[in-house]
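Just so it is clear, none of the values below were taken in a lab; they were calculated from the coordinates. The shown structure was predicted, so the numbers you read here are calculated from the model rather than taken from an experiment. Cβ atoms are built from the backbone, for glycine too; each structure is taken alone.
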Structure I
């Protein structure tokens, strides 16, 4: 076939002037793929001719597409502050700027400058966290799932860990407590019923092979109706009585009291720590409002044993995580909650949201949208089924069509009762002009 004979030779084709400023090796790789695909189409009689210009443009498009970032910023107008699919907690630019002084330079990550020898990477955040939480010691791993795994592997490998049936949770990504326990080497001992677990259930489960009594936060569901659960203080008292370790997987720990009576659902870390638990763990990127990390706090001798577990090498965090986390903790110590966007968004007064929404409405056009009162959820496996107030713009038009059009412009809203909403609860004010511009373009 003539078309096959016209296919260019790779070594000559890659010298085309359109490729002169581009990476030769990458252009060669892409050109080989494009020419191979073209040959297959010719042989399959899908095409009969082609032009060199089209082939050049095809290679260029593939080149630039490959080098375009996969990760990109989105505007969160869903109202869900801890949106897992959009990266959970935001990091304040001022926090990142301070952390970058370490991230972008050599540092004393594992260097003891006073002694001129190897140091420990965890001491940088531990001194701040112990001051913030008033605990004996702290260890940070790469997420809370790792924290759970490390605790169980260290203290309950080959032994029993007692957990309520109502707390054998599965969260996003098919992360299930029973499977994690199995992989860690711990033996799961379920107690109680799905809806009710009593202190006596834990007490009756204790035997010579019991190592740990564990309480797990129900991160994304609630049990309503005829139900009850055992208070952590009662579990802890049992553990102390029998010489066992008590461990509370908080899932999401937070510092200040939350608005809208949300603290009645999940206790703040300080309240949990009043009973001096042996070990607790929580996520750094949920209500704590920092980077993804698993923060383990508790008795010093137990933290030391966790540090000696060889698996820690696989679960440790890097200088980027530690630097940003340290700056976040320092903001907490100074009660600079304005540097924690998760809290700043949650604590924003409803009247301030209303005022911003009214201003947006006037800019977009009063006939094109309306300001409504509605509710939202925290997200990220926190405060399950607990709604709190928010203000949203209802943009007039077909909801599904508007949702798609805004999404294609990197603005993620939500549909509620066949209405497309721009929810201001998780929306930073700096993104409002972009939304106004797109709304004016799309709304008629």
Structure II
């Protein structure tokens, strides 16, 4: 592509982004809101561990739930990045992977209704398989979704988008939490959880309908075809040249170990205080309330100061939530744990999505997205399993204190050795990878 034709294509791309910005902002906002409403009915931090608790007493098996969630979302991304990087439009791939994310929730509703009385083990195994399909389908589309989001939402408006999306999703999730409280309290097991899964399917289907309406512009991709092996052999060179991004990846590994503690807050509270299932809905409500009221603040800070600061604040809040969980002896202190955790999860969601988009050029953005997610995949996914094993053999307080020390190392590394990418000059490593294709 000549420089003149490339410039013409870029101008056309910018014009399409400006023309469709309000439309895409709105429908993507609806997609995000409905998706996270669905995840409130099937919260990986509250509802799903409580459901599994009815089927098994093993904390290791309960830890498989967040393990599948994170491993499914993070691990496939690097396998898809080279393919995604060459696509002029990402939406077609996302239509397929998005459908595979939705169908398991309908099947899960039917499975819980019809086979729950026959075998708890069979129900648990089927649940884990269906949840794995959901999680890995999301991971296959992860780089494409984040790259498409970066295309349709300009840099200086992403914080606003993330803030409002998370805020509205939290508000809708609060409604979902109230409804889940009613369902979990009013119906016996397993019908109460089956109804939660049914409402999750309805909400996630509405998110899919909103996603279909997105108008994706074509970015003039300059990458030529490269083989799977050739692509992977270039990745170490990219990391050697981009030392700041490498430091970010190392700090992310430490911070991802927070999953050793957070998925077990609800189980720890229910075991320690002998709580009914209806308390799960209240925990979810408080978590979403914290997420909702903090999101606009995090979005504003992201636009003004960058996302590294938000990640640091989210880590401090996670450490605070863990400390309160260790010291909690009443239901009201556990309420505080989930409220603080809502602030922390909102900070991590907004910062992790926003900061990685600023490390690279558009041509190599899927690679940076995939590396940021896949490198930490083993640690994010295995940390809940390790937490479950240690809790079975020692105790939850031991797991919680250990997690605080790991997070402390992560936040010190992030604060001292990673520079905010927004404040650096346009870096060469991303362009280097792109030029190797030209």
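Work out the source of 0.40 here, i.e. which of I, II gives that when FRET efficiency 1/(1 + (r/R0)^6) of positions 25 and 273 (r between Cβ atoms, R0 = 41 Å, to 0.05) is computed.
Working: I: 0.15; II: 0.40.
Among I, II, the structure yielding 0.40 for FRET efficiency 1/(1 + (r/R0)^6) of positions 25 and 273 (r between Cβ atoms, R0 = 41 Å, to 0.05) is II.
In this comparison of I, II, the computed figure 20 for relative contact order in percent (Cα under 8 Å, 6 or more apart) is attributed to I.
Comparing I, II, where is Rg/Rh (Cα atoms, Kirkwood Rh), for residues 233-312 alone highest?
Working: I: 1.01; II: 1.15.
Top value of Rg/Rh (Cα atoms, Kirkwood Rh), for residues 233-312 alone, among I, II, belongs to structure II.
Structures I, II were shown, and Rg and Dmax of the Cα atoms in Å, for residues 177-368 alone at 20.9, 60 was computed from II.
When helix-only ellipticity at 222 nm (-39500 (n - 2.57) for each DSSP H run of 4 or more, over all residues; to 500) is computed for each of I, II, the one that comes out at -27000 is II.
Given a computed value of 3.8 for distance in nm of label points 7 Å out along Cα→Cβ at positions 249 and 417, which structure among I, II does it belong to? Answer for the origin of the read-out: I. When Rg/Rh (Cα atoms, Kirkwood Rh) is calculated for each of I, II, the greatest value falls to I.
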